[in-house]
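Student: Below: a set of structures, written as structure tokens.
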Structure P
Amino acid sequence: MTSIAAITLEVDDPASAERFYATAFGLGSQLRLRAAEAPTAGFRGFSLALTVSQLADVVAVVDGALAAGATSLKPVAKSFWGYGGVVQAPDGTIWKVATSAKKDTGPATGTIDEKVLLLGVEDVKASKRFYVEQGLTVAKSFGGKYAEFTAEAPDQFKLALYKRAGLAKEVGVADDGSGSHRLALSSTTTAFTDLDGYSWEATSPASTHPVTDRG
């Protein structure tokens, strides 16, 4: 395994979720949906981050998600890391949209420059070793606080590891939660489950459908 081939979100209402994601974010076939079979409560232990090129794009992407039915967890604002905001999709998935730019250089395009899946884990160092053993290559590492792996292609989701409590604080929710992560990851290798219970599948099951963007 060298990268994430696709992300599957398990949702209570696949038809409603497909309508939302067909309008919001524009991620196409790398984001898949299927009906949830296991219960969950509170923080699911992960979030998805979208990096854009400038401030106007943050506003455009966040406003588009809110118009499609998302709720705001952190309003768009400046911070020490840049400019961004956090929203929660109707299915419960948490999305952060941000840029490191200090000012706009043109009108908003809505283009996503980078996509990152942030997994909240108990032990970043142990999880990093686990994923290196699965074939991933470390791109960034900050001790026991954060680790990021390279993606095989520029348009793929990157995988990153964050302390669970720190990730919850970053996206503006309590870190308590139980039940299913409601997340499955696809790669080209055999199926496995990581140290924190995140599931990887070798291929997408027949009941999983890619989101179709609607222009």
Structure Q
Amino acid sequence: MYNNLIIVIIGCFAHARRKWVDCFVDGKPVKDSMSEKAFQLIERIFALESTWKDLPPEKRLEHRKKELKPVLDAYWEHLNSFEAEEKTALYNAQRYSLNQRETLDAVLLDGRLELTNNLAERSVKPFVMPRRNFLFCDTAKGATSSALCFSMIETAKANNLDPFGYLLFLLQELPKLGEKPDDEQLRDYLPWSTTIPAYCRKK
């Protein structure tokens, strides 16, 4: 399963939770309100996830399906149990989660997927802070090329690779595949491939 490239769009529970926080009054949930119950269910999801965050992806997925899924089901059941007045904080919070249901439920597909995009936001921060230095990206192609490079570097880090060694490997080996290598040819060059040479890996 982990040898196949699958693109999954994942939602962010931190953003969903933030919408319910917008329903607070004086910094606290309104007692016995619809928003309080929804917020408590999301808090329960985060609490459960924290208990198995250090487990291997396969084990984490087992726990999610057994323990987290019932809480998620209760969350969706609750959100479908009431109608909120439009243009209110309650309505915005309810609609945000319901509109994102498929992407939020995606955490049940693979134990490697995160509940939030906090990791992605932290990864891109080093590139956001010096953005004034990126004024050379004055075309769509330049911006796209930069984004590809940044993504490759951060994906290498996430897979315990040394970015310099990995990029060196790609620059040396990819040209040998010709101008239009197919997916099967590229599979061994992906950062999670077991065939990546040792000099690409962090010591």
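Student: A value of 18.2 was computed for mean count of other Cβ atoms within 10 Å over residues 22-29; which of P, Q is the source structure?
Tutor: Numbers: P: 18.2; Q: 12.2.
For mean count of other Cβ atoms within 10 Å over residues 22-29, the value 18.2 is produced by structure P.
Student: Can I ask one more? Computing distance in nm of label points 7 Å out along Cα→Cβ at positions 94 and 182 gives 5.1 for which of P, Q? It would help to have the intermediate numbers written out before the result.
Tutor: Numbers: P: 1.3; Q: 5.1.
For distance in nm of label points 7 Å out along Cα→Cβ at positions 94 and 182, the value 5.1 is produced by structure Q.
Student: If log10 I(q)/I(0) by the Debye sum over Cα atoms at q = 0.12 Å⁻¹, for residues 38-141 alone computes to -0.58, which of P, Q did it come from? The partial results should precede the final answer.
Tutor: On the way: P: -0.49; Q: -0.58.
It must be structure Q, since only it matches.
Student: A value of -6000 was derived for helix-only ellipticity at 222 nm (-39500 (n - 2.57) for each DSSP H run of 4 or more, over all residues; to 500); which structure in P, Q was it taken from?
Tutor: Label of the originating structure: P.
Student: Also, I was wondering about something else. Have a look at P, Q and say which one yields 31 for relative contact order in percent (Cα under 8 Å, 6 or more apart), as calculated.
Tutor: Numbers: P: 31; Q: 21.
The read-out comes from structure P.
Student: May I pose another question? With mean projected area of the Cα convex hull in nm² computed per structure, which member of P, Q shows the largest figure?
Tutor: Structure Q comes out on top.
Student: One of P, Q was used to calculate FRET efficiency 1/(1 + (r/R0)^6) of positions 46 and 86 (r between Cβ atoms, R0 = 35 Å, to 0.05), giving 0.75; which? Mind showing how you got there, number by number?
Tutor: Details: P: 1.00; Q: 0.75.
Label of the originating structure: Q.
Read-outs: derived from the displayed coordinates by stated rules, not from any lab. For clarity, every value in this text was computed on a predicted model and none was experimentally measured. Cβ atoms are built from the backbone, for glycine too; each structure is taken alone.
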